[in-house]
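Have a look at these structures, which come just after this line.
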Structure P
Amino acid sequence: MQITDQNLSTRQIRAFLALAEHKNFTRAAQQCHLSQSAFSTLIRTLEDALGVRLFDRDTRRVELTPEGRLFMSGATRVLVSLRDALEDLGEHAAGRRGRASVAALPSLAAGWMPGVLAEFRNAYPGIQVDVADVLSESCVEFVRSGRADFALASMRTVGPELLAEPFCQDGFYLVCRKDHPLSRRRNVTLAALGGEPFIHLSQDSSVRQHIEAAIHPAKMNGIMELDQLSTVAGMVRAGLGITVVPALTLFHFDSPDLSAQPIETPGLMREVYVIRRRDRSMSIAAQVLLDFMLRRQPGVGNGRRSRKKLLVLPADKRH
């Protein structure tokens, strides 16, 4: 005979375990908050569904049959597993437990995000966060492939299966040595930098793409192309050239030898977007993380509005 679980219910299993514990229909029915007749019906329908007798009972005693003892260990495991599953689901549903993954531009992942994630970890210690610090195109691919729940990237055109929503704006700054003549200029435009030895980031970086789009068809006097902002900072500190970078990256250039001045070029603004799937719901943990980040968006805006906050050169040394 093949026994299946298609006709079993947790109410029947709970009733079985109560009767196995108390060995008395009246006390077991009270524990289950049922009338004795309703309780007896549950036990009978359970035995009918299983096709075996689980209890030997008469007017004086109730005892498990051999089949009842065999069923008891499995029934206990079922209820324990169900309880654990419900508790785990409840923790996830309440945003107290889970896993979230985010892909983000390196400038965000290294500068703004660590403090936010430290705060998030204190508020939600049960949520594990995975971070991928990659360039914009890779951010998009992480979301598209499901390796990230959402991304913070500067690409708005991401394909029909993805949704891009504004996250923050990132103004651009000239960075040069503080003894460079440009450090004393109050109004700096991108066009005015055309003759200066310029240290570029790589072609596939969103920074490079924004600069070249803003100055097109003119070009900067590039003398070097690098992948890492920390390397760019070292070259500028050495006096090899100047560079232009977004406000969110200025922590790389926090040096007493360097000055940062906002660029006054219309259209030179990097938009950062939240990118996620249109066709899939994010986990509650991922949504909690995203909402937490949205409430703590970087307040960089445009260069003029953020000048006092973001200039590396102290105010009393500017001319």
Structure Q
Amino acid sequence: MFLILILLELLVRVFHLGKDTPSRFLDEYQVEKWVPNQQGISVTGNRRQNFSKYYINKSGYNSYREFTPTKDKIEIAIVGDSYIQGFHQDYHNSIGKKIEKIIPEVEVYEYGYAGYDFADQLHLIYSYKKQFELIDHVILGIKFSNDLTRGEYKVIQERLQLESSMNRLLRKSKLLVYCKSIGILDPPKQLVRRVLSILKPAKAPSAKNKKEDQKQKIEKDNKNLENFKSLINKYGYNKKRNVLLLDTRITSPLFMDYLKKNGFKYIDFSQKFENSKKATTLVYDRHWNNRGRDLIAKAISEYLTPYISEKSH
């Protein structure tokens, strides 16, 4: 058994089936990011369906370039979660790189980190305000349903616990990393859920339950909007420089009405995704594939072009 495990470990390493996970840390401003100057391979799927290189720059983000804003250049910052982080695509073919190919005059800085919500984003911009004040346009990726669940920033200790000595030790086994990523370790968890569901069967949906669900949704939407207002009040928000990147298909009408009435600019990529004849997300993962990233880059570029042209002249 020991020899078989050793052999499997070697096979996983030789064929690079297990992903490399970069280390994370909390910087002096209590901003969570990746430890600088790391590189590795991100793997998704049980047969390497997605195999891409990442590179963590000196600022702690996945990017082929360093972030060096000045008054003389035209810089764009894209801030967001794993969709912006881009571990699902080679770092030299990122959304930022695609934008730079469309608009050669700009430099794009991608502040993407898996798990960032709107509180993380505004806290980052506020903490590094001297750097962001030199950047011409800041694009913030936002998903209304899960990026506005809190009205103030606090460090999420659960993510940092992934850097515990035990977790670091376990990550040294690529076989264990691979087994976890393809779901081999999930059956025990599912078994517990099934036992609990037998002991406590779910109630059949009723008209009353549907009304309660609708009421809860309205309450949640209102709470998310209040959290948005709270974060804006705390950290401030530059409406001239900042713009939200969102999908109106999955965004509450309540939030959209608020943005329009209060002059918040946004880039809506829903129509481009709707009209695409090719898939825009990965088959085994809801993150954007290369086609989706092309469309996001195009939507951002179309928004930026008038501003870039005006500044150039």
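Thinking of P, Q, which structure, once Rg/Rh (Cα atoms, Kirkwood Rh), for residues 13-172 alone is computed, gives back 0.97? Answer for the origin of the read-out: Q. Sorting P, Q by percent of Cα pairs over 15 Å apart, for residues 213-260 alone from high to low puts Q first, with the largest value.
A value of 0.60 was computed for FRET efficiency 1/(1 + (r/R0)^6) of positions 29 and 101 (r between Cβ atoms, R0 = 35 Å, to 0.05); which of P, Q is the source structure? Checking each candidate, the match is Q. For P(r) over Cα pairs in 10 Å bins from 0, in percent, the calculated result is 5, 22, 30, 26, 12, 4, 0, 0, so let me know which of P, Q that is. This value belongs to structure Q. Work out the source of 2.4 here, i.e. which of P, Q gives that when distance in nm of label points 7 Å out along Cα→Cβ at positions 53 and 269 is computed. Only structure Q yields this read-out. Given that distance in nm of label points 7 Å out along Cα→Cβ at positions 149 and 285, derived from a single structure, equals 2.1, which label among P, Q identifies that structure? Structure Q accounts for this read-out. Suppose you compute helix-only ellipticity at 222 nm (-39500 (n - 2.57) for each DSSP H run of 4 or more, over all residues; to 500) for every structure in P, Q: which one lands on -11500? For helix-only ellipticity at 222 nm (-39500 (n - 2.57) for each DSSP H run of 4 or more, over all residues; to 500), the value -11500 is produced by structure P.
Rule-based calculations on the coordinates, nothing more; no lab input. This is a predicted model, so every value here is computed, not measured. Cβ atoms are built from the backbone, for glycine too; each structure is taken alone.
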